[in-house]
Every structure is written in structure tokens, then in C-alpha cells.
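Read-outs throughout are calculated quantities, based only on the coordinates presented, and are distinct from any laboratory measurement. All of these numbers come straight from a predicted model, not from anything done at the bench. Cβ atoms are built from the backbone, for glycine too; each structure is taken alone.
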Structure P
Amino acid sequence: MKHYYALTVIGKDKPGIVSSVAKVLYEWDFNIEDSSSTLLRDQFSMILIVSTEKEVGLIDLKKAFAKARKDLQLSISVRKIEVLDEQKPQTKHYMISIYGSDKKGIVYKTTKALSDLDINIVDLKTRVSGAKKDIYIMILEVEVPPKVNIGKVNEILDDIVKEMGVDFSIRPVESYNI
């Protein structure tokens, strides 16, 4: 039986973070099943779902990261999770991009509208860009359930972007392979 754990790692970006975390996981016989990492300003962040055939105590596993935590000044958290092999309802994947002047409420109003439609956000990235750091870019990957008409999503997003004075685009993701 597999045992699953979720790890989060955050720290000032520098070489060696990924290899230090991967080394501990390798030495403890873990498999990295899912991972995502990104640089947010000067902070490197990583989330991993890992598995092992043996049950591992959380305190022992946290102690295993002590050297990496100290040497690289990382914040590392670990928790045990359950991964169910249930079938998700068939959904369609879309990429939504919103861009324009940086305005308070862009993330809230967009994500609230999607949530109200029972649309699941599976990835979200935001960035302030431009020479004066005045352009806001938000990219969302979403799962739209079959009961939701994509025309309705377009209509609701169009209302939000008009109110906020920004632009948007939405396009289907044809293939969901990494």
C-alpha cells in the first residue's frame, strides 16, 4: 500500500534547493509523483506530492530535512495525505488570460465568478510587469464541468473585465499532457 505526503518548500532562491530536497526523498525511498515549482520575486517555492511503500512518521521525515532547512534557510512543511483513485467527472480544460492595468480586486472578482459557476481552478499565475510595473497579468487553467456553457463563462468574464478596465482571452486546452 502506498503512503502519500504533501511537501511545501519556500526560501530565497539559490542553486541547490531542488537537489537538496530530492536527495532526502531519494535517501528515504520516496517517489515524486507530482510537483510544481516557481520563482515568486526572489522566493523559490515548490509543492510536491510524494509516495512511499512504507509508512513514515511525520516528525522523522521533518527531521530528515533539517540540513537542507538550515543550510539553505528553507521553510519546509510535510503532511500526510490520502490520494483516492476516484474518477472525476469529465471536464473541459480552458486557459483564461486577463491583462491590463493593475487594479484591486482582479483576482477576487474573477475567481469568485468562476467558483460561483462550479469551475475548478487547477493553476493560477499572476505577475506585475511592464517598465513601470503597472501591467497586471493573470493566467488561469480551469476545469469547466459539462453542465456549464462556455458562452456563459465568456459573458460573465466580459462583464468583469469591462468593470475593471482590463482585457481577457479564453481558449480551450486541446491536450492535457505535460
Structure Q
Amino acid sequence: MVYLRCQNKKDVMVRNYKPVTWALALGINGLIVLAFFFPFKEGIKEYDLSFLPLLNAIMNGATFIFLLLALVAIKQNKITRHRNFIFAAFSCTSIFLLSYLLYHFTTPSTKFGGDGVISYIYYFILITHIILAIITVPLALISIGRGLNMEVSLHKKITRYTMPVWLYVSLTGVIVYLMIAPYYK
């Protein structure tokens, strides 16, 4: 990390997380695009990875719960507890991401089999989930970086957007799974 400046007399250094944040945001979103347009389906056929969508839903659900607990903790001014719940949420999201990429690099996409109004609801939820998930990656990373640097006013400004978007993405990840689960082969 690059140190930018001393923050106070205790020589607490503020780290520059911007290069890591943007490298991760671009890399993660790039891998997800790659998984859909250039899947590497060969070589892993002997492994049954059909359990991964359920794991993904569980990780999304856990992320949602940890984010809610982090929100409660910060409202109670429990900063250490808030940080720990955010780290737990970020850990669950990271496990989700690895599992999601492994599944989509090795398994053809499942088509939603519903029709009528339910298909419109499903695709609305799915499209908003995907768009906001793309945005969540840099928002969460920037928020975490600002929180770690104790840049409280900047942290509050961005988390005003990050928290509801991340909560929505986590919850809709579970909803999408529940709606498409009957159509997995």
C-alpha cells in the first residue's frame, strides 16, 4: 500500500486503497463477463458442481444478514462490531464470488422456465440485480477502504449508497436463486 499522509499525532497512516480498489473492481467484473462469454467448460466435467448455486444463495443470504447486523451496530455506535460484521459480509461475498465464477466457468447457464407475469418479475429482479452487482463491487471496496482509513465523513457519504445497494444485491441474489432453482438440471 502507498501511504498518503499522517492522519494525526499518533502517526496513523492513511493507506491509498484506490489502485487495489479499481484493479479488483475491474478484474472481478471482467472475470464475470468472461465466464458468460468465454466459458471454459472442458476439463471439469467429472466433478459435480450442482451444489454451487445453493452455496451462492447461502452466501448471499449470510451477506445480507451481516450487513443488517453491521447497520444495527453502527446505529448503536459500536464501531468495532460494525467493522467485524462488514468484514464477515465481505468474506461471504468473496466466497460467493469464487463459487459463482467456478460454477459459471464450468456449467452452462440455466434458463428460467416460468412464463407470464412471473417471468417479467424474474427478469426485472435479475436485470436490476446484475446491474447493481456491477456497481456494488467498487462501492463496497471504496467504502471499506475509507472505513479502514477512518475517513468518517467520506465513509458516510459513500455508504449512504453502498449499504442499500449491497443489501438489495444480496437479497435479490437469494430471490433469483429461489425463482430459478426448480429449473436446474
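Observations on the structure shown:
- Calculating volume of the Cα convex hull per residue in Å³ for structures P, Q picks out P as the one with the greatest value.
- Structure responsible for 6.1, with distance in nm of label points 7 Å out along Cα→Cβ at positions 67 and 155 calculated and labels P, Q on offer: P
- Mean projected area of the Cα convex hull in nm², for residues 99-138 alone - highest-scoring structure of P, Q: Q
- Here the criterion is relative contact order in percent (Cα under 8 Å, 6 or more apart), and among P, Q the highest value is seen for Q.
- At a computed 4.5 (distance in nm of label points 7 Å out along Cα→Cβ at positions 75 and 115), which of P, Q: Q
- helix-only ellipticity at 222 nm (-39500 (n - 2.57) for each DSSP H run of 4 or more, over all residues; to 500) from the coordinates reads -8500; which among P, Q: P
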